[in-house]
Structure I
Amino acid sequence: MKHTDISEIFKNSDLLETQVTVCGWVRTSRDSKSMAFIELNDGTTLKHLQIVINKADFDDISDYMKLGTALKVTGKAVKSAVAADSVEINAESIAVLGECPPDYPLQKKRHTLEYLRTIPHLRVRTNTFNAVFRVRSVVSACIHEFFQSRGFVYVHTPLITASDCEGAGEMFKVTTIGYSNDYKSEEEYYADDFFGRRAALSVSGQLEGEVAAMALGKIYTFGPSFRAEKSNTPRHVAEFWHVEPEVAFAELPDIIEIAEALIKHIISTVLEKCPEELKFFDKHFENGLVEKLTAVASHDFAIMTYTEAIEKLKASGKEFKYPVEWGSDLMTEHERYISEEVCKKPVFLTDYPKDIKSFYMKQTPDGKTVAATDLLVPGVGEIIGCSEREADLDKLLNAMKERNMSLDDYEHYIALRRFGSVPHSGFGLGLERIIMYVTGVQNIRDVILYPRTVGSIS
């Protein structure tokens with residue numbers, strides 16, 4: 001259907017005093033004796049376009065006034081009579097494209113995010129989610145631009161896998177058989193299944209990404225990951241989008257440099273391309289957001305060792321919900337304290353204890369830590385997990401044996417260390433978490449179209 005985007009109406013002054021056709025959904029409406037007014041939105045901008053109706057020109061306008069109704073409006077674009085810097089349409093003809101009943105869930109009032117989560121199929125029509133998904137789109141595009149402009153090759157790693165990258169066992173099993181009591185053993189069950197062995201949805205494309213990097217030098221993946229974590233927190237979902245570069249001939253400082261450059265590129269791009277959306281988030285979600293992002297984009301990130309962080313946490317005098325000891329994994333409250341109170345900016349924590357990190361991370365000479373780092377940011381906590389990968393065959397095998405891992409399941413990965421092994425590094429960035437950071441939205445369920453969480457799917 002031929003029409004002009006509402007965003008174009010606001011941007012293009014050449015359209016003033018011309019006849020245009022716009023489409024959209026009724027956000028608000030008000031009626032008076034001789035005139036009626038409709039605020040129309042088509043999703044192309046946060047701004048609503050006012051439709052001015054001279055009731056003398058129409059027989060009956062009642063069908064046009066209902067919230068949620070989809071309309072096609074033709075009329076002259078003119079300067080707003082109220083706001084000199086805005087535009088409105090003097091309606092000449094109106095057609096109903098889609099009717100909407102009175103029980104439309106999005107009424108003219110402020111709805112809570114909790115309520116909107118109950119109607120994910122409609123919440124996208126609100127200003128909040130319009131802004132979220134516009135920013136998400138810009139961020140996704142600029143991630144590709146970042147890596148493509150630096151010579152990285154985009155690869156597609158499998159979503160169905162037989163190996164657990166993280167070794168935590170929190171994977172969604174994939175089977176064509178389903179529940180059955182007809183099999184005497186797990187081996188017998190899987191022998192009859194589609195792949196002839198146990199399979200699951202991937203928690204990460206890293207292991208396969210390393211394979212590609214050992215031939216192509218610099219690669220990145222960007223796609224969904226699945227984790228069956230029973231974590232009902234504002235930071236966890238079972239299906240999320242994952243950016244994972246892998247770089248051959250790169251040690252930990254090299255990959256830290258790339259990670260920092262990526263985050264700054266994302267922030268700078270959002271500041272440039274989403275000013276309207278950021279203004280909205282600054283007003284409604286995080287006061288001072290634009291100022292914070294501007295500062296982050298123009299200053300170096302901090303670097304601190306895990307050991308130093310533990311010392312800072314112990315000396316803080318704060319009572320944390322989870323006790324802090326060297327060797328314990330850091331929780332969100334610890335991560336946020338370090339980034340918000342100690343460093344007051346994003347910080348890379350390095351040299352984690354090897355016992356709390358994955359088998360594939362390079363062991364450091366002290367025998368206690370690994371060449372790994374997490375990027376912690378204020379308001380969110382960890383958004384990047386990063387490490388130099390273990391390139392030494394014997395050390396990798398020992399790490400896997402210590403964790404009682406099946407070497408047969410990782411034969412292709414082990415083989416990389418037999419045939420021309422080189423230092424290499426990579427990281428994983430959760431897309432939803434960087435969206436939380438640049439928008440100020442506090443719950444990960446509100447930055448993804450359909451959140452998948454424990455006990456809930458809609």
Structure II
Amino acid sequence: MKKILLGMGLVLLMASCSDNYTDWANPQSNAQEDAKTVNLTVNPASAIDFATLTADSVQLFVPTVKAENGSTSSFTTLLYNADKSATQTIVANEKGIVSSAELQAAVVKLYGRRPTARTIPLDVTGYTLINGQSIKNFGTTTATATPQAPVIESAYYLVGGINSWNNANTDYEVVNSGADVYEDPVFTITLSAAQVEQGFEFKLNSKSGLGTWDKCYTATTDGTAGKIADGNAGGNLKVDFVDGAKYYKLEFNMLDQTYKVTTMSDPELFLTGDHYGWGSTWKPLIPVYDTADTFWTIVYLHSGEQFKFAPEAGWGNDFGMQATIVDEANAGVYDSGGNITITNAGWYLVKVVTGAKPIVSFLKPNVYLMGDTAGEWNIGDTHLFTVPTTEDGDFVSPAFAKTAEVRMCVSIGADWWKTEFIVNASGKIDYRGKGGDQTPVTVTAGQKAYLNFATGTGSYK
């Protein structure tokens with residue numbers, strides 16, 4: 001009987017446990033929600049030509065977002081240049097529309113102003129909101145855009161009273177610095193007072209329009225001061241005579257379609273660099289007589305020395321390796337962040353032709369005795385000064401052939417007297433430059449001239 005009761009108890013116990021069983025090794029949990037999925041595709045929009053675009057906004061790409069109960073508020077778009085070495089970022093709305101001005105600025109920074117259709121790689125990041133949760137998604141595509149800019153040619157020419165209105169004439173070429181015309185759209189020419197005379201009227205002819213009037217730039221139809229118009233649309237431009245002016249600099253900004261005339265007395269040119277405290281000192285170059293754009297100096301340059309030139313003793317309009325470099329003296333010129341840098345230390349004759357595209361020439365430091373004291377009025381090797389090997393050394397002439405007025409010069413492609421100089425009575429090297437004849441100095445046969453270009457002094461002994 002005990003055995004029967006015990007068995008019934010076990011059955012009841014097991015039944016009771018079965019009704020209320022909890023597996024603690026497998027705890028209860030809520031059912032898992034479906035994952036939030038967002039699919040983004042982006043496709044190219046229509047090509048954009050900023051020359052014809054008038055709206056404040058434009059479609060950069062066409063997005064398609066697939067998301068359940070979600071909404072996309074915006075896109076961040078990364079624009080690349082051609083080799084993907086530079087980027088610009090623009091925010092687009094939910095339809096892929098961006099600010100026209102922002103897009104134009106981005107395209108110019110990446111590709112320049114040249115009005116050429118550019119295929120621009122795009123990385124698009126979208127942000128989709130689902131139940132208050134922001135989900136990031138990505139897509140790639142391209143856009144085609146053409147910057148707004150007028151067609152700028154490589155050169156232009158004055159045609160007017162200065163050349164008898166010959167529209168095929170190329171004597172008065174107007175050029176930029178030699179850089180990409182959309183990076184440097186300013187074209188210049190400098191005229192002497194003799195060329196301007198009492199003033200003249202003119203048009204600006206394009207290189208492709210030589211021999212015709214169809215592509216000339218003129219005044220605007222309403223005569224707005226300082227503005228030019230293409231297509232031979234308006235009246236003549238004008239250079240007015242200015243009393244006392246020695247030179248007239250004409251500047252044409254072909255991107256802004258503007259022009260101005262600046263009068264000058266005597267143009268100047270200065271050198272500065274790490275040997276001159278980068279602007280603490282501005283070393284003046286010597287102008288070549290009867291020129292508006294040619295200068296020279298004899299200077300000692302150190303190995304690794306960096307320097308630049310400027311048309312005034314201050315920063316602004318300065319140039320270094322932007323110039324065309326001519327190295328005829330084995331200076332070993334190279335570029336250091338746009339600065340001219342010298343490999344081989346020594347004395348050099350440096351000639352600079354400014355103009356729209358400067359030319360910097362490094363020549364041997366040849367100084368010549370000239371005239372009666374040299375024995376003849378020709379430049380010859382027998383009249384060469386010896387060149388010092390040190391920065392503080394003297395250039396020394398051959399012995400004077402006779403007692404006479406001393407004359408000295410360098411040879412840089414101009415008549416010798418346009419670069420002549422003497423040591424004056426106070427012991428200073430006195431350059432002709434833009435001036436007239438210096439006060440004559442008579443020296444004695446058998447003496448020599450000693451020139452220290454580092455100090456600007458000299459002597460006869």
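The numbers here are math on the coordinates, done by the rules we state, and not lab data. This one's a predicted model, so the numbers in the text were calculated from it and none came from an experiment. Cβ atoms are built from the backbone, for glycine too; each structure is taken alone.
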*Using the calculated result 18, 33, 25, 12, 6, 4, 2, 1, 0 for P(r) over Cα pairs in 20 Å bins from 0, in percent, pick out the matching structure from I, II.*
II
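Given a value of -8500 for helix-only ellipticity at 222 nm (-39500 (n - 2.57) for each DSSP H run of 4 or more, over all residues; to 500), point me to the structure among I, II it was derived from.
On the way: I: -8500; II: -2500.
Of the structures listed, the value fits I.
Looking just at distance in nm of label points 7 Å out along Cα→Cβ at positions 197 and 317, which of the labels I, II belongs to the structure with the highest value?
On the way: I: 5.7; II: 2.7.
Once distance in nm of label points 7 Å out along Cα→Cβ at positions 197 and 317 is tallied for I, II, the winner is I.
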*Answer label among I, II for the case where relative contact order in percent (Cα under 8 Å, 6 or more apart), calculated from the coordinates, equals 8*: II
*Per distance in nm of label points 7 Å out along Cα→Cβ at positions 109 and 181, the highest-valued of structures I, II*: I
*If FRET efficiency 1/(1 + (r/R0)^6) of positions 69 and 101 (r between Cβ atoms, R0 = 25 Å, to 0.05) is computed to be 1.00, which of I, II is the source?*
I
_Read-out FRET efficiency 1/(1 + (r/R0)^6) of positions 165 and 389 (r between Cβ atoms, R0 = 35 Å, to 0.05), computed value 1.00, structure in I, II_ = I
_Tell me which structure, out of I, II, gives 16.0 once Kirkwood radius over Cα pairs in Å, for residues 221-308 alone is calculated._
I
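Which of the displayed structures (I, II) returns the greatest value of distance in nm of label points 7 Å out along Cα→Cβ at positions 77 and 141 on calculation? The partial results should precede the final answer.
On the way: I: 2.0; II: 0.8.
Sorting by distance in nm of label points 7 Å out along Cα→Cβ at positions 77 and 141 in descending order puts I first.
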_Structure from which 16.0, 50 was derived, Rg and Dmax of the Cα atoms in Å, for residues 237-364 alone, options I, II_ = II
